[in-house]
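Given below, in the form of structure tokens, are the structures.
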Structure 1
């Protein structure tokens, strides 16, 4: 899978990396490190028309000023492969940016995941993924449930992330205002 994401600011990155380490130490969870940098995703697809994507992301980044997102609470996507995450508050400005980005990139995306479409998107920062199961979910929730996740995060970038064979193979960075 491939995707468009934003990396977190330094403070939030350190917080998330500390949580990943705590979940690894206490619960043996390491699957989240398939994408080894804290981020949240705007869109995920099987592939992209890369020359057009690069041009589009460069234009969007140049026209965008840094902005702040807020987080609140702790979340769980249920199912066969549960995901533990920090929800990002769906404020109007965030949703407008996401909708614009989606519209400008959906025609150059190969089979974009509809979970990231504007009417379905749940913005989040993943804390545990890929190796969460019945035997360690309780441990993860015990480790996290009593912590505060009321954060403000400065967002100043878009990144393109390419993954193959469960490994991140490429990251291209676009800083806002450049």
Structure 2
């Protein structure tokens, strides 16, 4: 099973990203997926978590993810130096940041992308969740970008689809270029 934890603040789209990833895996990659949020009565700006579990078999464990394969940060202020304790040995941190990531600080692979800048350029809003989905696809071979495009088309309002798909591909291309 591959497990993802999405860290964000209310209104940033952490759960939307978790759900889109799950929909892409379940409907367009023939996997089993489970996506769910955790938050209480918080308001916009309060820390929230989204979870996605993807597997080849039915997922019976519906508990929150404690040790993740991927932790995706929509807001770098939520990142702390103890996050490697909650990661599998070969886990990856993916961080929305304009700063350079000090990979030795976390003890696991850490990748940064200025997803907010890309979102502002393409969407005109600082909502970076689809950019981080694109970046995730670039570093994880478990899902094709076309599956995420289909999930975005299915899950988002038609007026939002084209720009979010463009953002998805821009982030994907950006990370792939850095990896070569």
With mean count of other Cβ atoms within 10 Å over residues 16-23 derived as 17.1, matching label from 1, 2 = 1
Thinking of 1, 2, which structure, once mean count of other Cβ atoms within 10 Å over residues 88-95 is computed, gives back 18.4?
-> 2
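Can you tell which of 1, 2 yields -12000 when helix-only ellipticity at 222 nm (-39500 (n - 2.57) for each DSSP H run of 4 or more, over all residues; to 500) is derived from it?
Details: 1: -9500; 2: -12000.
Derived from 2, not from the others.
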If relative contact order in percent (Cα under 8 Å, 6 or more apart) is calculated for 1, 2, the one returning 21 is structure 2
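Among the shown structures 1, 2, from which was the value 15.9, 47 of Rg and Dmax of the Cα atoms in Å calculated? Please report the intermediate quantities before stating the final value.
On the way: 1: 15.9, 47; 2: 14.9, 44.
Only structure 1 yields this read-out.
With Cα extents along the principal axes in Å, for residues 64-111 alone coming out at 31, 29, 15, pick the structure among 1, 2 it was computed from. Before the final figure, lay out the partial values.
Values: 1: 31, 29, 15; 2: 28, 22, 14.
Matching structure: 1.
All of the numbers you see were taken from the coordinates with simple rules; none came from a lab. These numbers were taken from a predicted model, which means no experiment stands behind them. Cβ atoms are built from the backbone, for glycine too; each structure is taken alone.
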